[in-house]
Structure I
Amino acid sequence: MKQALLTYFVQTATLDVKARVMKKEIFTAKAFLPPINEFTDYVKKAYKRGSLTDHGILLQELEDKLRKYLKVENITCVTSATTGLQMAIHALDIPAGSEIITTPFSYVATTTAILAEKCEPVFVDIEPNNLTIDADKIEAAITPKTKAIMPVHIFGWACNIEKIEEIAKKHNLKVIYDAAHAFGAEYNGKPIVNYGDVSVVSFQESKLFHTAEGGALFSENKELMEQFDLIKQCGHIDDKFIRDGINARLSEFHAAMGLANLKYIDKIIKKRKELCDAYDKYLDGCVGRPYKQPNVAHKYPYYIIILKSVEEKDRVYQALCDEQIYAWHCYYPTLNTLPYLKTHQACPVAEDICARVLQLPLYTDLSTIDIKRICEIIKNIEK
């Protein structure tokens, strides 16, 4: 009898392990990878020329194609969006010790860039509907030391651009948009990156469009763009040293990945829209969602849900993990609570919502069947 029971438990445990192994692992994000031969075909061009950096032929081609695709006049690619934000602060001559108003709900790089330029972040709480900085609270945070506003188009949703521009003009402030998530987005029919003094987009591998690592700066101010081009080349052209700068040049390998990916971007956006529509259908309003802005041409960079409580979020997160589905507690904790900041500025709306937000899996390898499975797990927790 004991032997029979032991055999039963061993077989049951083995079947359970096999079942877990057979389950498809689903990650929060996964880089789109073009056919490797298409990537290497571009790399061969760089090899043939014998130059792998210094604004090479592939980078020039990528910037030209991005100008056309994004319908912009000016772009300069750099090593990361974080570096791009630092360059923006630097090129706009914002002095050390200045205050820059920003959002507490973003990736840490937004704050990192401000601190790296020896400035102080001043956090203004967010709107509960679309999770961007609450423009109605910005003016109250302005002091004589305030020199700029750095709003974030979080998850590709637009900030209150008109209100921010009005405040900036009134108080003579620069506006640097962290548009890391907003590749291809349009606001009132205009490329979203053409608003403000400068916008910075991320090309990191988890983004809608990527160069493995990288980013780009956009501005309608051509003189400012010239400064960006100088800064990213350590401030000199050949033997002519013009200003201070850093090395932020994107390599030909990164440009090759961007070129290989760009030809698929419309298919990528179409597939992500299909998956987001499936989420909307199968979740059927059982969870909170950021408000959809009718004047924003959104490109589906992420799918975000807002749960009713921290406990509910934790239950959903664990239930998904148990099925080898990995969501993400995105941007928790809020940036205003970072331990190395000089002061803590309360942002109750952001702190509350951030603790209840999950980013659900979204990438082109997923199917609508995968999305339905994820939604069924969430809805079972909701019951």
Structure II
Amino acid sequence: MSPKLSRRGFAGILAGSALALTVALAPAVQAADFSGKRLRIVVPFNEGGGTDSLTRALQPFMEKHLPGNPKILVVNKPGAGGIVGGNYFESNAKKDGTWVMALSTSTILNYILADPRVKFDIKGWEPIVLLPRSSMQYARAELGLGGLGPKDMVAKLRTIPKEKLVFGGKTPTSAALSRRLALSLLGVEVKDVWGMKGNGPMAQAFERGEFTLMFDNSLSYLNNRKGFRDAGIVTHLFTWGAPDANGKWKDANGKYFRDPTWPNVPSYYEFYEEATGKKFEGPAAKATLAIIRVGTLANKSFHLPKGADKDALEAWRNALRKTMEDPEFNKRRPKILGKFLATIGPEAKTALHEAMILSDVEKEFIKDYVKVRYNLTLNM
């Protein structure tokens, strides 16, 4: 991978086949040794959410492939869309490889959008691995959207009182922002409930009927929300889709690529165009897509702190490389990573930093949107 990645180049870390992963061979000599040590991975959300589930799915393989086969403790530090956990990691993490931070879209967006509570510097951390994935947006079945196409679905949503379209999120600058932007572009207004500590509690509120709109990353939805589907309480709206291996979001005919995990569910962009009769373009569309790209391309990642021991960092990266080659892991890979590529090593740092770049136009639109709707001033 080129050390200089455009957004499209960065998006090329996604692929349409789970077997397309290419990883560098691990060095024959491993200097770091974690024998007898207890390592910890800080997850800035409650148990049951996408970041927590992914971490626990990878945990036994990381223990297996790290030198010394250490035990790993998953430490949940929820609050403020990942800010509490991020601040905790920044203040307490040791540089010897025994502390790892699990990042998700919400934590990254709070950092990019300069939430004043953020005391951590993601750009200073050392990425181990970057794990992209898409997202599923869905609604309670009682809203009566089942069987409708995008145009009729949006028309019906616009007639439902705002108080009945209840949407939860961590903070207005967390991953929920992309969903709010997407709905606003469709002319759909909802009742926001902020302060949720992760998708686990949000899913519980959705199951109880307290929320009528919900989102999960597409793999978390596949693995953790089967009960919703079996009970018939959900209607699928759209996914974020996914770029192809060349970083393009459309094929040669101008059709947007769909999320390979949910190929029968329209991408948001085709949903928007069919619902509104307009092309997905203009400043509002570009700003929305910029936030969606962060959420898709940098959805999950694991990091050591700034100044981390280089041998320890390489040991972690090698453990992830070996995990991706592990036959037992690859039996489970479709449910853990789906059809998305992992980026391991220095390339992950370049790719993550590229994903966090917003143009001045995109920044201004988002700042105005958040100010008008939530009376928040962003100092991006």
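Things worth noting here:
- Given 2.7 for distance in nm of label points 7 Å out along Cα→Cβ at positions 205 and 365, calculated: source structure among I, II: II
- Given 88, 57, 39 for Cα extents along the principal axes in Å, calculated: source structure among I, II: I
- Value 0.98, calculated as Rg/Rh (Cα atoms, Kirkwood Rh), for residues 77-148 alone, assigned to which of I, II: I
- Source structure of the calculated read-out (mean count of other Cβ atoms within 10 Å over residues 325-332, 12.9) within I, II: II.
- Structure (I, II) behind the derived value 19.6 of mean count of other Cβ atoms within 10 Å over residues 93-100: II
- Taking FRET efficiency 1/(1 + (r/R0)^6) of positions 69 and 189 (r between Cβ atoms, R0 = 41 Å, to 0.05) as the criterion, the top-ranked structure out of I, II is I, with the highest value.
- Per FRET efficiency 1/(1 + (r/R0)^6) of positions 53 and 341 (r between Cβ atoms, R0 = 35 Å, to 0.05), the highest-valued of structures I, II: II
- Structure responsible for 22, with relative contact order in percent (Cα under 8 Å, 6 or more apart) calculated and labels I, II on offer: I
Rule-based calculations on the coordinates, nothing more; no lab input. Here the structure is a predicted model, which means the values were calculated and not measured. Cβ atoms are built from the backbone, for glycine too; each structure is taken alone.
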